[in-house]
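As structure tokens, here come the structures.
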Structure P
Amino acid sequence: MEPIRILYEDRHLIVCVKPVGVLSQPSPEEQSGDMLSLLREQCSLPYIGLIHRLDRGVGGVMVFAKTQAAAGKLSAFVADRSLTKEYLALVHGMPDPPDGEMVDLLYKDAAQNRSFVVDRKRAGVKDAKLLYRTLRTVTIDTEPLSLVQVHLVTGRTHQIRVQFSSRAMPLYGDGKYGARDHGPIGLWSYRLRFPHPFERGKTVDVCCPPHADHAAFAITPLTEQDASRAAQQFL
């Protein structure tokens, strides 16, 4: 396996690219080969703190703490939403309107490891909100596929996947949530932006497009025009 790509690093934190297929942290079944283990070995660090997670089938930008103090600060940024996360998603269909928001109630079924959109509040149900904008739509074998940029307001399990699927727009390759095609899920952690935990006035703002050989995003590679629009702040 190639070394983990580091996008930004200082004595407090590391921003890097998680490869598709790699776990964010160890599982009971797999105690090695995850991001924490790989970074600890690659960077020879005694401590690596997990701040957020990406599903195994999703790649892209992640941030990790190099000290417990940094982990506390960064986790607080996640909680108060000053750490912002943006994704690229390849979805079946065409969002209508092309730019907008999705607000739902989500229930996670831990036994199935699935989330569901539900219509009323009850135990275990959480609010979910995201903003999106359509960057481009292409037609493959008469079916539209849309490259969408997503700004997560909340961070629920499988949130992007289930919110688009519930509107008959499953992500490319996401058979768990209704897609008929198979392969890597069309979802990529594109950008993280947050205040530096210890350097006053400094903002860490890092983005990374999907790899050119990503099977889903090779269908709609990010163009310069797409990237220019994606660089604009969500309102």
Structure Q
Amino acid sequence: MRKGVPISREVVMKRIGAYLRSALIFDKDGTLIDTETIWFETYVRLLTTQNYRHDWETHRLLMGASADVCIRTLCDKHAGLTLTQAQLFRKFAEVRAERGVNPMPGATSLIEACARPGMQIAMATSARRQETDEDLNLLGWKKFFSVVITAEDVLHHKPSPEVYLLAAQRLKREPVTCVAVEDGLNGALSAMAAGMQVIFVQDQRFMMKPPPGVAGVVSSLKELL
């Protein structure tokens, strides 16, 4: 069977099952929480004020990246664009307040299913600590995560492996014994560079292409239940 293509639930669970005695490490935005549409609208509103257009082709390059990388990418694409992190997070908070914090399909059930003796789950996200803590508290998920690594905890962001290596270190696990669950190219490359198996969640709205070498591809976290 070729890697990087959709696989059956049975095969996915067999591959994950060998690692569940260790740890499952989740990305947050777009994987567990439906934030990509919020981020997209955030960029649309910010760029529109300066007469630029944001599209999904460009947005896919930003998925899973840190704020500074996203800003640099947009400024490289749009000559003359001025954008600060303060402006970005202020607009994101505005759009999120309008639309709410919503889990991806199957996310809550999967997290609860993993909360069992001998199993640890962690989060490795490029989001800031403030938004991450707010999300976990709003959804009632904080108690389930043994470790939460955010943008402030690392010097180098995805696709650097640092965030996943730190998550494994704090879990007291070898990276090779961890499975990462990701929805973005940068995140998948980050986890693979750390030596982890990756289950790639390919949101059918965005159809982000997974990198070669992922352990498997699912269209929804519900397929892992």
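Here, each number is a calculation from the coordinates, and none is a lab measurement. This one's a predicted model, so the numbers in the text were calculated from it and none came from an experiment. Cβ atoms are built from the backbone, for glycine too; each structure is taken alone.
General observations
- Comparison of P, Q - label where distance in nm of label points 7 Å out along Cα→Cβ at positions 107 and 131 is highest: P
- Read-out distance in nm of label points 7 Å out along Cα→Cβ at positions 35 and 99, computed value 2.9, structure in P, Q: P
- With respect to distance in nm of label points 7 Å out along Cα→Cβ at positions 147 and 171, the largest value across structures P, Q is given by P.
- Of the structures P, Q, the one that 31, 21, 13 was derived from, the read-out being Cα extents along the principal axes in Å, for residues 123-178 alone: Q
- Between structures P, Q, the greatest calculated value of relative contact order in percent (Cα under 8 Å, 6 or more apart) is seen in Q.
- Entry that produces -4000 once helix-only ellipticity at 222 nm (-39500 (n - 2.57) for each DSSP H run of 4 or more, over all residues; to 500) is calculated, selected from P, Q: P
- Winner on mean count of other Cβ atoms within 10 Å over residues 51-58 once structures P, Q are ranked, highest first: P
- Ranking P, Q by FRET efficiency 1/(1 + (r/R0)^6) of positions 83 and 155 (r between Cβ atoms, R0 = 25 Å, to 0.05), the structure that comes out highest: P
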